[in-house]
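Visitor: The structures come next, written out as structure tokens.
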Structure P
Amino acid sequence: MRPEDVVALLAEPSRLRVFSAVVLGASTPSAVAEAAGVNAKETAVALRRLRAGGLVSEDDGRLVAHAEQFKGIVRENRTTEEPERHGYADEQVESLLRTFVRGDRLIKLPSQWGRRRVVLQHLTHRTFATDTTYDERTVNEKLKAWCEGANTDHVTVRRYLVDLCLLGREGGRYWLRTDIQPAL
């Protein structure tokens with residue numbers, strides 16, 4: 001089964017609700033209809049499509065979901081391309097950055113302070129030039145670009161950068177600190 005086939009099967013909200021009800025343990029059409037909040041006719045149509053697609057079957061009169069197919073689809077469609085490199089010789093740093101950074105986007109911040117510092121230092125040195133001062137609006141714009149789609153907002157990142165002495169701040173002006181020993 002191809003990923004597109006699964007998406008097509010589950011793209012219809014009522015089919016997705018029906019499939020979810022089966023995954024969560026509803027084992028008869030009436031129990032599925034009740035759990036999914038879908039009428040009996042829609043449930044029957046959805047179950048027919050899900051059976052035909054191989055996501056649901058019937059075993060001894062009980063409906064069974066085949067969610068394990070998702071793992072197989074992922075395995076079959078994994079790419080063998082090289083992992084993203086960020087330009088560091090240290091493989092631990094590269095691995096850490098692959099976990100938390102995609103290109104010029106922050107995915108999320110690590111909870112451990114040491115790891116967080118490495119990720120933020122990478123972000124800082126990719127974003128800010130030495131011997132340049134920035135006003136707060138410019139810093140916010142640059143950090144918003146990094147935080148787009150992340151669970152962390154740019155204001156939090158800016159505060160961490162100052163607290164970790166990666167950026168200096170005085171009177172609404174910011175600059176890249178070069179007087180601190182890098183962790184990378």
Structure Q
Amino acid sequence: MKRIADLDPGQMSAAQRRVYDAIASGPRKGVRGPLAVWLHRPELAEHAQALGSYCRYDTSLPPRLSELAILTLARVWSSEYEWYAHKPFALEAGLGADVIEAIRTNTEPPFAQADEAAVHAFLTELHRDRKVSDAVYAEAVERLGEAGVIDLVGLAGYYTLISMTINVFQVTQPAGVPNQLDESAA
């Protein structure tokens with residue numbers, strides 16, 4: 001059960017309602033998951049959602065690579081809600097079901113595209129080692145460009161914040177949706 005209740009829009013402060021309306025009227029079309037948690041602190045919600053909007057919709061990375069990055073981070077953090085929310089977007093963006101399943105089960109994904117392998121290697125090494133080697137960095141720059149690597153690091157930071165929020169406040173997917181990332185789901 002979620003540790004913090006969603007706010008009732010009719011009971012929100014003026015600042016909360018302003019941020020709520022801005023999020024709900026944007027491309028997300030609603031306030032769910034970690035955004036609903038952050039709304040308890042409207043200043044945080046306002047700034048975080050602006051960063052999230054950039055990371056989700058405006059980076060130099062194509063949606064296929066952004067969604068791969070998001071699922072990789074959801075797996076790293078065992079963030080069930082984020083996995084549930086983004087798996088359909090990843091499939092729609094063209095990420096292979098076999099790649100998604102390998103990420104879910106913590107096995108080596110069968111990447112057919114070098115840019116996908118570079119994103120996954122970069123994020124895996126970054127989270128495991130808290131830095132990336134010269135070779136992994138060079139491969140990422142070659143495949144994504146310098147702007148793409150900067151955007152990838154920003155996306156990694158934002159979706160790490162998302163995952164930490166989900167895990168700390170126990171934000172879950174809707175009732176009846178089974179877990180996909182725990183050991184019993186592998």
Structure R
Amino acid sequence: MPRIAVIVGSVRPGRVTREVAEWVHTVASKRPEADYELVDLSDFDLPAYDEALPPQYGKYENAHTKRWAAKIGEFDGFVFVTPEYNHSAPAALKNALDYIYGEWNNKAAGFVSIGAAGGVRAVEHLRQIASELQIATVQAQLPLPVSVDFPSYPSFSPSETREDELGRVLDQLETWATALKAVRG
């Protein structure tokens with residue numbers, strides 16, 4: 001059974017990303033096809049990238065990098081829950097992706113995004129980054145427009161169809177996460 005991390009992609013005080021990620025985790029945890037765990041970037045205190053060597057070498061020196069690498073290494077796939085900041089992903093999420101390399105390779109990812117336009121521009125940037133990290137991204141994604149799913153912002157109130165839409169993301173993600181285990185051998 002694949003292990004999949006639901007990653008909270010923001011560390012900003014007052015963020016709504018954590019609440020959305022908890023909802024994703026609650027829905028996903030009811031599924032018998034995978035084991036889901038909530039992983040919050042704010043629990044890892046990653047400074048701006050501070051390793052001496054590029055992450056492709058896998059020679060991490062700092063304790064925070066080793067801890068992050070060990071956590072990500074536990075998983076077969078990821079659901080990135082991300083807000084959109086200025087038409088892109090948050091700097092903290094990009095930094096966390098940049099910190100390590102091999103631990104991301106040949107794994108699968110899906111996206112749940114938040115923003116005025118549902119966060120879709122952040123996801124487009126994240127797909128490019130994921131490709132370079134050898135993460136296979138699934139086609140389905142769940143965009144959450146603030147005007148629809150946060151009618152009394154910052155309170156999250158997903159519309160009725162959202163759980164089914166999330167199910168499509170998770171279906172594809174579980175399939176790809178399982179298939180890529182064979183690639184990693």
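Visitor: Determine which structure produced the value 30 for relative contact order in percent (Cα under 8 Å, 6 or more apart), calculated from the coordinates; the candidates are P, Q, R.
Guide: Structure Q accounts for this read-out.
Visitor: Rg/Rh (Cα atoms, Kirkwood Rh) computed as 1.22: which structure among P, Q, R?
Guide: P
Visitor: Work out the source of -15500 here, i.e. which of P, Q, R gives that when helix-only ellipticity at 222 nm (-39500 (n - 2.57) for each DSSP H run of 4 or more, over all residues; to 500) is computed.
Guide: Derived from the structure labelled P.
Visitor: Starting from the value 8.9, 24: which structure in P, Q, R was Rg and Dmax of the Cα atoms in Å, for residues 5-44 alone calculated from?
Guide: Q
FYI, it's all coordinate maths here, none of it is from the lab. All values derive from a computational prediction rather than experimental measurement.
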